[in-house]
1. A value of 1.1 was derived for distance in nm of label points 7 Å out along Cα→Cβ at positions 91 and 147; which structure in P, Q was it taken from?
2. Suppose Kirkwood radius over Cα pairs in Å works out to 21.8; of P, Q, which structure was it derived from?
3. Quick one: helix-only ellipticity at 222 nm (-39500 (n - 2.57) for each DSSP H run of 4 or more, over all residues; to 500) came out at -11500 when computed from one of P, Q, so which one is it?
4. One of P, Q was used to compute relative contact order in percent (Cα under 8 Å, 6 or more apart), and the result was 26. Which label is that?
5. Taking mean count of other Cβ atoms within 10 Å over residues 275-282 from the coordinates of each of P, Q, which one would give 18.4?
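Taken together, the values in this text are just the output of simple stated rules run on the coordinates, not laboratory data. This is a predicted model, so every value here is computed, not measured. Cβ atoms are built from the backbone, for glycine too; each structure is taken alone.
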Structure P
Amino acid sequence: MKRLLRNKAFAGIAILVLLGIPSVWLVARTGPADEGLYATVKRGEFKVLVTTAGELRAKKFVSITGPTNMQQAEVYNGVKITTIVPEGTVVKEGDVVADLDRSPVAAKMADVTLALTKAQAQYEQAMLDSTLNLSKAREDIRTMELTMEEKRIAREQAQYESPSVRRQAEIDLEKATRALAQGKLDYATRTEQAKAKMREVGADFERQKNKLKIVQDVMTNFTIKAPSDGMVIYVKEWNGKKKTTGSQVSPWDPVIATLPDMTQMESITYVNEIDVRKVAKGQRVVITLDADPTKKLKGKVVAVANVGEQRPNADAKVFEVKVSVEQADTTLRPGMTSGNSIETFAQQTALFVPLEAVVSDSGKSYVYKRSGSSTVKQQVQTGAINDNEIVILRGLAEREQVLLSIPAAGSRHKVVNLPAARKS
């Protein structure tokens, strides 16, 4: 009978090894009172990690933009990218990167050209009218001067005539003088009116010329060139999709691509609202790459967003976390998927057990600890927790063994409570 039980125990251990359960933690035990797997209390370094997926991007970059003055050309709905070089293309300063659809601006140019032609015609007509009207006014003044001279001569000749004739001559001279004075005032008024009219039509003419120049400049800039040397990386739209052929370039956000500085990289990741309270600026991070799982890079948290956001295809709100890559690596490329293990807590020496070993009863934490040939229900004081383990501050010692599951129903165990903490 004993041999049969021993063989069963060995068979159980062999199954656990085949299933990949770490033998350093678990010990098989059989007995009439308690059956189950035991874990050994370990002492060593304890870490709490928040692991997230992220994406690499350059800290610094030069933006490649479309025309920045499309609003001035009254293009408000955006324009389509007709062609763009493939992402990752290495370009030199001045190389053509993309072309935009010119049809919306071509229609606007036709309208502005027509308005300019009309404004120019009005300007020329106003100039001709002013010239004609002022020329006629000057001629009228000359005629009035001659008339006044005639009346003066007539008055001089009438000095030997009867008083009534002399009086009439004086009245005629006064009328001629007053008419000349009024003519000169009218001429000055007409001159000011002509100047005002010319300023009005001239301003409209200049406005239309400037508008045409703006539209022409915008259309010229629809052929987008690289502002400096670098590798072309597409930018993302609000929905997370990259701008490429067929995408719209908004007048309010004309950036279509970037030329990143590859020597300074960072990983942008998003942490859920439960874990974000553990994350803080300055924490160490181990960065891995999906493209090369064997590579591990050192990083550091440089920024944690204060406000959460709703990401596409995500149910809960998340907070943006920026992780600086502390090691330069020529193989890194923007857009690479990264794994970020953020070390939110570390203790060089701690006692810890698997999470499964700790149970809660009436607001207190307990473990089922092996004590000789039996098991006792030991109260413990717990500390930090990670995904798999929990720190034990009081109640256990290194190498003691605890059950990984609650014993069978109906079993009775001695309860060992912790002594009251001393008051300082």
Structure Q
Amino acid sequence: MITPEGERPGAVVVAQGRITAIVPPGEAPAAATVVDAGDAALLPGVVDTHVHINEPGRTEWEGFATATRAAAAGGVTTVVDMPLNSIPATTTAAALDAKARAAAGQAIVDYGFWGGVVPGNIEDLAPLSAAGVLGFKCFLVPSGVAEFPHVTESDLVPAMRRLAELDQVLLAHAELPGPISLAAGRGGDPRRYVTWLEARPRAAELEAIDLILLLSLKTGCRVHIVHLACAAALDRIDRARLAGARVSVETCPHYLTFASEDIPDGGTAFKCAPPLRERENLETLWDGLRRGGIDLVASDHSPAPPALKHLDTGDFLAAWGGIASLEVSLAAVWTGARQRGLGLQALAHWMSEGPARLAGLGRKGRLAPGCDADFVVFEPDATWTVDAGRLHQRHPVTPYAGLALRGKVRRTFLRGVCVYDDGRFSGPPDGTWLRREGS
């Protein structure tokens, strides 16, 4: 068992969907149902706080039925859905209601929602908070969809002051348009990955992070930097924390797995924003995780139909920027962690406990009495090769295709009930909407 106190053998006692006790081997009380994990590890269910499910409105990209099946197969027992790319975007309480109605009866794992901060919706922030969103997301650069426009500093200051009053966190896609515009004139072959890499320079991410940190100190708003790609930002985040900024940061499995030097020309399945950078940068991100400078890992599962990835032309500039990875994230991060001498407790901290803390989900992310009985039977020594056609996401497009990974999810339990068993799903969809406490 991987508990907050460490790795140890034992048993988890469950009643009415909650963990009631953690006991040594052989001391579990008699029970109607006993699950023996054998020599496998028992991990807390993964909490993925960065998932684009896209329903309603773009269900042909992904949906609650397919996304949550992929989640369960990957050991994910809670997903928190981003306010885009659904239509309507989750920028009003009415839009949140539409999204909640779309999820009801389809999700086989628990789910929550982030609200959105866009120009002109400051009066919607309190109603969204009261309706149960777990926090708010903004873009500092065009998001790629018209219904979720990006914000500027003049939008952010009043919005962040309001969120501070509501004690809500602001998640920021941290890239600024200015450095991107300056890089746009360089041209280059759109089939070459380096062309995309140069189109999203480090300065765009670093300057955006500087702005968010400055405004956090100015307004008192708690902030979270999503999908950190540029490891050079870690020093300035450290300094801001010392200055009193309430800031956390995540990175993603793809930034910990793929290096720009290895991406083939025309390989648009690898396109994301911010872009995948060099191997040296990748190793510095791992260092940030190791020392605690990075708080958590989330998938940023952002799928799209194959046509939007321009797989036929290999045009990086035209392709949709998003990586589909929900089902493989746990194994991908474990593969990299194991190679670097890091253990399962660190994995559980980054992918279960840390994300649950970000989202304010106190009963998720830990094997501990009082928590929901969400756990994963995980074989850390098993090896497997990703077959994109066998993944449960809507479309078989992922840069992980053909990659050999360590660690296999055998069974996934949601509130004490097995929802995934070695390739098979069981029971009706019973995922629950997790609202912010007090809403």
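1. Numbers: P: 7.5; Q: 1.1.
Comparing all candidates, it corresponds to Q.
2. Values: P: 31.4; Q: 21.8.
It traces back to Q.
3. Numbers: P: -11500; Q: -8000.
For helix-only ellipticity at 222 nm (-39500 (n - 2.57) for each DSSP H run of 4 or more, over all residues; to 500), the value -11500 is produced by structure P.
4. Details: P: 26; Q: 23.
Working through the options, I get structure P.
5. On the way: P: 14.0; Q: 18.4.
Going label by label, the one that fits is Q.
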